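Below are structures written as structure tokens.
Rule-based calculations on the coordinates, nothing more; no lab input. Because the structure is a prediction, the values reported are computed rather than measured. Cβ atoms are built from the backbone, for glycine too; each structure is taken alone.
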Structure I
Amino acid sequence: MSAAAATSAWMLGACGMGVGPLAIYLKGEGCEVSGWDDATGSPMELQLANADIPLLRDPWAAGRAPLVVGRSSAVKPGHPALALATAKGVRQLRRGELLAERVAERRFVAVCGSHGKTTTCGMIVAALASAGADFGYVLGGLFRDPTFPPARASATSPWVVAEVDESDGTIGAFSPDVTVAVNLDWDHPDYYRDEADLEGVFRALFERTRTAVVIPAGNERLERLTAGLRVPVLRVGPDGDYRARPVAGDHATSVLELGGRFPAGQVALPVAGTFNRANAAMALAVAHLVTGGLAAEPMARWRGIRRRQDVLFEAKGLRVLADYAHHPTEIAALLQWIRETHQGRLVVVFQPHRHTRTRQYATEFRQALAVADYALVLPVYAAGEAAVEGGGSDAVVAGSAHRLVADRREIAPLLDGLSAGQDTVVAFVGAGDIERDAEAYAKLLRRRGADVLSRDLPDLVADRLSAGCVLRPNEPLARRTTLGIGGAARWYAEPATVDDVVALLRAAAELDLRYFVVGRGSNLLVPDDGYDGLVLHLAPEAWGKVEPLGEGRLRVGGGARLKELCGVAAREGLAGFEFLEGIPGTVGGSLRMNAGAMGGWIFDVVESIEWLTPQGRVRAARRDCFDALYRDCPQLHGGVVLSAVLRAAGRDEPAAIRGRMDEMAVRRRASQPREASAGCVFRNPEGDKAGRLIDASGLKGRAVGPVAVSPVHANFLVNGGDATAADFLALMRDVRAGVRAAAGVELQPEIVVLGREWRELL
């Protein structure tokens, strides 16, 4: 069965900006869609939840049987999810291949080019929406405007707009109705042999285009590649077929004089800078091609794309922004825009993306950064690549005044010195994880009490919280975990009511503030620099009630301690909860992680769960609506468990139940360390035990500072004193390397690292 006919899809890498929107588009077309991603917590995860797309590690186990697997090119052969799909005999397609099949019979507008695709595609969507057009679209990012999802399907229109990606060669699968080529520069040396190879792919795309190719006027490379096509080539620019000439503008707006194929006249646009005006003119040309005209305010719906010129902080004399630019041409255009709209000092923090690109463009990066007054260059974000000679950040700073910053803790002090005393723009630039550095610096400035334009959490919830709700800043988290390690949370809250939780979640969403729900803090590592977000704790005093309901059932609050649950069960003569005795957690956390021990799992006793979604909606569902996976329940990702109804396996004498609990407690004390720990650190590989592998690799007793592999149970790393998260991570790396060398097995973490992703740290 073809992907176009498939009614069920499993999307791998679903939290990424490529696969996530396609998953939402497929759902809008009526497909049954689920997804998976090794990394969670991205803004795309919220979009998937809004579209009711669950994240399932094994859709077959959840009663779904996908007919096609779509994946990001970042999901490499050998990934366990791909191995599972192969074992099931399911067809596997990369993101571009799947999209190409879905739009093959549509009037497809393909937006392509080396940079600016997402912005131009978003502008096309905004221009068509302003004109009231009916169409579908698939973006490669997120709109700033929350009313615009990253994708939409239309049941009545043949038109679909989407960007197509040349980085992995899947651009060769498309035969568009209209092709919009924003630009073309040499890039992706990791995939293409040379420039001619890359150009050939674009020329072939132009030749397959059925109606028209749209290019910027005056682009010599695109003029050459579109010469002699059988379809019209429409040029956009001051002297193009679609004439657009800037006649006025300021730091935030532009006025274009239109002519040629455009209706003659002037239009005001909510964009500034040369490259933004050029992209907007391309978008207007496409809107005119599709609709035959333009709206009176053709870009009225435009609010921009996340990670494109995002202003994170603004106060008198200082502006901090972040941008995804990662090619020299993009960086040059961005810095040109800043210079056009700002006359003061310009400081750039740049993170190169991929070693092969850095080696290819080290000189061009250096030249582009020369526009700045000061440039700080971070280590290369490898994106899964191995290091190559000449592909490090030292090649970018060589022979220049740019400064290499190997330790990211130096960023804030350096920026403080460079931004003092003058009107300054600080631009964080790159496609890797530099956004975290930008957000951290902006939030540091807010903590200092600067005169910022945005409000903080207390401002939004001041009149919405109950008298019993606790909200305080800079809460130390080490004491909130069983491991006893880590820094402080920016905000810490103990809500007393459901309305408190709703108010806090909605305020966090409005501020784009991350949040995390913590119970006893077992199975959790807090980084040394803490958590720049909101930590919610359902304290047992308000959320710990355990209520017998009769007929072998208990209603338990999300903050109820498992030890208290076991005590009530024993007193009521309810059997089947004994395995939970001694697990240092709460009911909410145990459900989110599907806690288990001694052969039992918490979902074995679940009848129903009531929880709050990340959008602040209370939901309740029976057990069969949840995927109880190994140490995971995807439906509860980002949610807050309010309560659950649990059902006993049977009845027995309280003394007999208490005796079994005591027996299990004895077994637990004999098999698990008494020192502070986070529980089992690594997942058990299929058919084996992580503890056995660590022990067999001769790693028991291995230590980094006060953190050691427990001599009692090798899958426990214990805190022997004043340990740091850095110590813990260093020992995790040692253990993984030791097992890899001895047994050829790559252990995967079971515990959660707060606010970070394991792939960044291990």
Structure II
Amino acid sequence: MKFLSTRDSKLRISGREAIVKGISDDGGLFVPEYFPAFDIKENLDLSYTAMACKILSLYFTDFDSEDLLKLIEKSYESFEDEIVKVAYQKDYYLELYHGRTSAFKDFALCLLPNLLSYAKKSLGIKDKTLILTATSGDTGKAALEGFYNTEDIDILVLYPTEGVSDIQKTQMDSTASLNSKVIAIDGNFDDAQTAVKKIFNDPAIKEELKKKNTYLSSANSINIGRLLPQIVYYFYAYADLVNNKEIECGDKITCCVPTGNFGDILAGFYAKQMGLPIEKLVIASNDNKVLTDFFTTGTYDANRDLIKTISPSMDILVSSNLERLIFHKSSDKVVKEKMEELRKDGVFTFDGKFDEFLAGYANKEDTEKTIKKVYEEEGYLIDPHTSVAKAVVDKLGLEKTMVLSTASPYKFASSVLKALGENPGKDEFENIKSLYDKTGVKIPSEIRKLKGKKIIHQTKIKKDEIAREVLKFASRGKRISVPATSANLGPGFDALGLALNLYNTCEFRLTDDGKSFESNLKENLIYKAYKFTFDYYKEKARPVTFDLEVDIPISRGLGSSAACIVMGVMAAFEVMGRDLDKKEILKIATSIEGHPDNVSPAIFGGAGVSILEEGKVYLEKFEISEKFKFLALVPDFRLSTEKARLALPQTYPKADAVFNIARVAMLVLALESGDAANLKVALADKIHQPYRFDLIPEIEKIEKIIKESGALSYYLSGAGSTIMLVLDKDDNESEKEIRENLKKLSDNYDLKALEIDRKGAFVI
């Protein structure tokens, strides 16, 4: 299968090339040279991932089919519960929001990064890819999650200050990946999208990026790798209807899609062209009804004010994917002509036949009434975008229609609450709680975790500053991330350690300022570790500068020193041009630290047992059961490792040694198995905790608070002063109770909910 440009049908490139390029050099979008047939009758019993592989293999014929299946299975692992669910109400609701960001964009944007990485590798492309994407809300976060810390791929997301929901903003602005940048621009989505297209077609910018060994690609639906995966859920939903005896195989269905950029409904058109029995595809618009007007009058007129609505992902006046449909209905010559008219005049007329489509729109009042109506009459909760589609279905008098439900109602909690007759507050997280209290509908876990997340991206710019920010972002140095660590784990003194999802990060680059470099060597542990590594290999250290961002508390027993050491060593490896051999990095980092129990999980992630024997480090990793969760009780005072070491005796009774040996063996097994009863016993210690706990003020009160809660057990993290608590993963009440009781103490304590980091340190 080859892919053509909508503005030059003579141009033919492979699927891998089309995914890598994103957009054609002539400004056109890539489309398949033909529509392959897919017989749903023969594939009714396929899993979602298997069906996705069969369908996408028909298009991406230059991908190895086994490799493609692995990419697909890996991509959809992050979905909660079912990947796709059809809710059988008065109409059929195709729930497309069970992915990481609770929006339908997850279907393509969890897969596109893996497709792109595979394509780059197979084509031998080693240059950095800069993903540049504009979003009206959902695409941005889905793309950020999809490309999260992807090697050799950076992502810059632009969202408009107007019309994006609070939850959508928080989702994007809290993204902590090292390869990402999120920027709010003064304007609306069309301003952002127009600016992105302009950059893609700017030779000067392309040339500047080329000097940096960087080229542009896109995560918007202008990328064919975004569009094609969306075909699959149309076929899968149809199979679900057949398998649940709602229809006979071969019966035609009608699908209604809340439409903004025209990508989702275009995927439905592609499915129909492939043989799926679709009677009509219904275009549902909100107040920004440029598409409805086009399909009813033949004139596309973007010369109108953009209306801010409660369905912000549809607040679009220039629908990029319409270009593809016009190509399929005419020719590249016509497309070039019409797109030029749109660019110059903001309007064009197209005399084409769209028999496959119906169109309608719903205003704000329609949208709110429909949310309330569906909930009161059917007990089913929908978001404002889904409501637009349902309202159009009702207006057109359609029955038993497949309504594409594109987002979780919790992403727009205030709007949904208001529609249900409630008075939403200013705090969107309180609105989420209120919506749950009223309806009992499950809150997606990723939305639940958003509360309290650190806002990382705070850049706001004007439209004419975008090009500058793109070049600035592309000029960044290499970045390193190292997780926090918790060592000892009760009886596992100087042997056990685990990595936690709290990170120190840095950007480093070569510098000509040797004087500042020498000055930093005197005090800064990162620089010292960097220089030590050069000395280890008997090479002269090249001056660098580190720009450090610290999230790991210092001198709290969470491996802040180990993180600095690992950063310095890894930076040295990069500058020397050495392969990042983690075993070698561990050896050098241990030489600096003196023991491996913190540096080994910092480097490798997860949990492990490490032993230093005659200068060699022995490491065995093990998996911690998902039945447990960890809370870090971090006090506002430091406890130096030296002071904690001095508190320990020089010798121990034999009974204490035997006590610890038995428990450390059981501890590893209990952490792996998830046996809570054994864990409680196994975390006891007589080697270091009895002596170091005395160094913590109010320790008796703290222990009483923990023991009176439902926490399974606790231990002193590293040398302290942090105390790690282990709880059952579903225990939320104990956490609340502990937080409240800690307020009664003299010192201040920060209770952090942490997860196991499984990746360890890495460089981007």
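Taking mean count of other Cβ atoms within 10 Å over residues 590-597 as the quantity of interest, name the structure among I, II where it is greatest. It would help to have the intermediate numbers written out before the result.
Numbers: I: 23.5; II: 20.6.
The structure with the largest value is I.
Out of I, II, which has the highest value for relative contact order in percent (Cα under 8 Å, 6 or more apart)? Let's see the in-between values first.
On the way: I: 8; II: 12.
Ranking I, II on relative contact order in percent (Cα under 8 Å, 6 or more apart), first place is II.
Comparing structures I, II by mean count of other Cβ atoms within 10 Å over residues 86-93, which one has the largest value?
Values: I: 14.1; II: 18.6.
Comparing I, II by mean count of other Cβ atoms within 10 Å over residues 86-93, the maximum is at II.
Can you say which of I, II returns -9000 when helix-only ellipticity at 222 nm (-39500 (n - 2.57) for each DSSP H run of 4 or more, over all residues; to 500) is computed? Numbers along the way, then the final one.
On the way: I: -9000; II: -12000.
Checking each candidate, the match is I.
Any idea which of I, II comes out highest on distance in nm of label points 7 Å out along Cα→Cβ at positions 150 and 614?
Numbers: I: 1.0; II: 4.7.
For this comparison of distance in nm of label points 7 Å out along Cα→Cβ at positions 150 and 614, the top structure is II.
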